[in-house]
Structure I
Amino acid sequence: MGNNNEVNFFRVTASLYDLDQRNITKDDIPFYLEYASKLHGSILELACGTGRVTIPLADEGYNIWGIDLSKEMLDQLKVKMENLQEEVKQRIHITQADMTNFELDRAFSLIIIPFRSFQSLTSEEQQKACLHTVHRHLSEDGHFIINVFKPYAQLDKSWIQPEALDWETVDSVTCNKVRRTHIRREIDLENQIIYPELIYYVTNQDGVEKKIVEPLALKYYYEEQMRNLL
């Protein structure tokens, strides 16, 4: 993640992140694999998290550098790397750093920011710093792919919605039952920032339930604004 505050870090819920097995967490991977196949050279993924995209790319033979600000998310990636074949593991290089300001002393043919992570940068200063840093690390003929969600209409206060279920499952490691919901808590129309919360209800084998709230702050863009920013 990219913000230097207490939202968008997934500090407490990093171990629960990969329990989300909805199609939305998988559908973009073939796109990145296909795009990588058209280019030659190394890949840089910003906000790589637990390796949702990182590992499939490395598994297909690509050398990939991953950056994330959340130590907890990277710790989950390191655990997953322990179970990879050695040759795949050697292709993955991870660094804890802020995607608005880092230096890797190399250029990349492909730089990606998947799954709306760029939107965790809620200030114009952060956004421009990130793009400047990306440009500095991009090879002369390199490609940059950024994923953001596109509002289908002008957002207003009707975006705010009560708690709704996302998914529920059983954690195969802990055998805990996990249910995740979300609330659309608030929207800042002037600065175009939405404030959803992800809520995890974790029930252990003794039936004791724990509630964990993960607050988010995400900048949203309309198409013309995104084009102007880039």
Structure II
Amino acid sequence: MKNVFGFRAKNIHLYRLALTHKSCNQESNRENNERLEFLGDAILQSVTTSYLFQKYPCKGEGFLTELRSKIVCRNNLNKVACSIGLNDLISCNLNGIPRFHSNIYGDALEALIGAIYLDKGYKFTEKLIYDRLIKLYIDIDSLNEKLTNFKSKLLEWSQKEKKNLKYHIVSEPDNQNNIKTYKIAILIDDELIAEGIDYSIKKAEQNAAEKAILILDIV
């Protein structure tokens, strides 16, 4: 674990188990990483939920749920696991099936998180997920942009309906008056539809567009 995450393990058995795929012991009924994977999945979901809740204080449940699913999806976890080198540490016997055709990497990563939780506790595991996984290997802003390009959706609708769409800056950061955010208004045919607030113009526009889509009931 020192080479992967930079800490020394207390209970080395847990980590060996986390990296043992069920294909290694199907006939012997020995332990494998499935139970730890179950535990690690729950821990990862909890930590990611808390992270997104704090990072996006103005976003609703639907947005947070969908973005979380993008972060913890198996394809994404497989990539993260390979980035930290788990692909060289996993014990498995796939009988000629290429490893990249399976989800053993992401499964092992979740199992490893479960092992760390049992060995080091929740707070340690939470900090490790933040510092060594999310910050280093998961581009939250990129996933967010792919997930929530509300401006494009609103623009497409306005062009189809032949509506005049405008974004107007209502207010911007002003240190003298202790204003730290941008406030953006959306006007359609010169009628105010919605407003969005954020620390950047781009995100404030996206927030306003998201609200406008809900108000206008755009599918």
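List of remarks:
- Source structure (of I, II) for Cα Rg over 2.2 N^0.38 Å, for residues 66-137 alone, computed value 1.15: II
- Value -6000, calculated as helix-only ellipticity at 222 nm (-39500 (n - 2.57) for each DSSP H run of 4 or more, over all residues; to 500), assigned to which of I, II: I
- Of the structures I, II, the one that 1.04 was derived from, the read-out being Cα Rg over 2.2 N^0.38 Å: I
- For 0.65 (FRET efficiency 1/(1 + (r/R0)^6) of positions 114 and 202 (r between Cβ atoms, R0 = 41 Å, to 0.05), calculated) the corresponding structure among I, II: II
Computed from the coordinates by the stated procedures, all read-outs in this text should not be read as laboratory data. Remember, predicted model here, so these are calculated numbers, not experimental data. Cβ atoms are built from the backbone, for glycine too; each structure is taken alone.
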